[in-house]
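A.B. asks: Structures given as structure tokens follow.
Just so it is clear, none of the values below were taken in a lab; they were calculated from the coordinates. Keep in mind it's a predicted model, so treat the numbers as computed, not measured. Cβ atoms are built from the backbone, for glycine too; each structure is taken alone.
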Structure I
């Protein structure tokens, strides 16, 4: 049944109350028409509960806007949702990616994540190319997708909103990787599911790294908001050292925006439930409002927490990753790089859920704390214990 406006409705009930489902919910294709966003194709999802989010077809099928009943969830940075044709991938020493960095979810990969790196290119058997110059967080997030379909699908009395696209990252004498992304949301729900497949279509042995930059903003992020996660160990903190507490911002409770904040990044070792899932949430108790991200430990064995509390840039990032924050060279040295031969693929299945009440926050917190009791100290000493990541070829 479709749950709308406090009632369980059959497909016939929904049809009887409106000439078209789009009165309540649906997926709509549109094109942005002004400024640096001009020309970007976008899909707007509405589930009928007040959950609305948009998918940028021309930016890797990433999620841009996200809100629930007028309360914003997804981050809008000053960079805006810039058209990929304006992007300068190798500009600013590899940091030009920041000029296209905005939205609830930005995908990092497909062959590189984290900071700039000149990767050895001998696997591509082309003498003039000795290295592959990698900018921060990789190329995929500014590549347009080929939209293969979208719409509404009825399964009995349930209605699923969906979209699917293919994003190809390829070059001559280099990688030939494709991301196949499917996004679904059920009418009457507050949940988004994302199913990704990354496949090597080429015949070179190709490295693969993958990360989601999931960026939460005000009002789910506010002074006093809490980060909930099944943390077994705080492994690393970018700001650890003599000035570890200088900004007076720990990992657990969030501050208000400030005018001279320097970003902080943590890596946590997470526990998983019996199904192999890892839930992480940011909750605003004052509003009874939160956002939960669930990923799979076998797909994303690592998890970062990004804190960017600079005024006008105010955001918190939940970042599931295939690799440690140590970077690509360490992944190669430790035997933790994923190498894909022709036709090999990796799959990633994630869920995002809006927590709409204190009861739902309590339920999420109980689920998370039941897996591992996160440190009560806002400034736990990082262990430096980067667990080996197995099963890589």
Structure II
């Protein structure tokens, strides 16, 4: 029995007066009279200590917002997207709703049983973090593995802008080759311009320097004025952004129906690229999307390479007749380079008057061709 009940019963039974009870139990006479009034009005249960919590709180989160927070958590998880408090707040703001603090959203999710306790993580302050100051200052690239419905192993090649986290390219291959690295890089430059530098690991598709040579990608970059950077062997933290990105990408893919074919997986990756770039706030970008961050700042430019002011690039192989075909102004033209160059990988650089063909395995200029729109065949001007 509670102390207040004992006191009230003794006063009611006339074992103690109010004054005596106040002295004996150290309670003010005023409070004892309040307890007696509660007893007379509502019975013995009313004399127990009452909660001081207000019956209403004008600053509490509206029920409809609480409900929407829980709904968003389920929707985002089902789509394989980040569903943390910051992301949920970003979606509420986009919907024009009241936005609670991240701590409040976390409490709502915890009360709803939607938060799984995790072991204490390493504090962020312990990491040395680098971020490029401008878009196109550095592009990171790496590939990761995924499986089709039949278990076939696929490699997904990604290009990511270091400053904005914009996903520049994501393509599926079986497996990734050096040609794929060059092709996807050049395709990305068509849409986003040429970066000042690239950052990759030391995989053979990116560098042959540990084999005593240079591959096509390594010959291409100096032509474009791009600085090549490679992480230290056995230290993936150097490419930490794209390593972390792979987790996001795979989490999204895991929520999709298992792709049966390579084109089907590529279609999923194309949808993911739009979702990731345009519809997903990034915590490291102060809740902006990668697309917004990429277009908010002036882009970095490469150092001086061999490119003219206005140019087009074409990556190809020389055919068995010693030719490479290019399209200009809707018409196909053929470059006569020479049969002895058959099979070589080349980069064709086209400006307003000339096409220059460079061998990407050596960096050698193989041919130059004057542009003549009236002719279908342009001969090699370097051949005597």
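A.B. asks: Where is distance in nm of label points 7 Å out along Cα→Cβ at positions 3 and 83 largest, in which of I, II?
C.D. replies: Structure II gives the largest value of distance in nm of label points 7 Å out along Cα→Cβ at positions 3 and 83 among I, II.
A.B. asks: Looking at structures I, II, which one was distance in nm of label points 7 Å out along Cα→Cβ at positions 299 and 339 calculated from, given that it came out as 2.5?
C.D. replies: Label of the originating structure: I.
A.B. asks: To test your reading of the models, identify which of I, II gives 30.9 for mean projected area of the Cα convex hull in nm² when calculated.
C.D. replies: II
A.B. asks: By the measure relative contact order in percent (Cα under 8 Å, 6 or more apart), tell me the structure among I, II with the highest figure.
C.D. replies: I
A.B. asks: Another question, then. Determine which structure produced the value 12.5 for mean count of other Cβ atoms within 10 Å over residues 43-50, calculated from the coordinates; the candidates are I, II.
C.D. replies: Label of the source structure: II.
A.B. asks: From I, II, which structure was helix-only ellipticity at 222 nm (-39500 (n - 2.57) for each DSSP H run of 4 or more, over all residues; to 500) = -1500 calculated on?
C.D. replies: Only structure I yields this read-out.
A.B. asks: From which structure (I, II) was Rg and Dmax of the Cα atoms in Å, for residues 171-314 alone calculated, if the value obtained is 18.1, 54?
C.D. replies: Traced to structure I.
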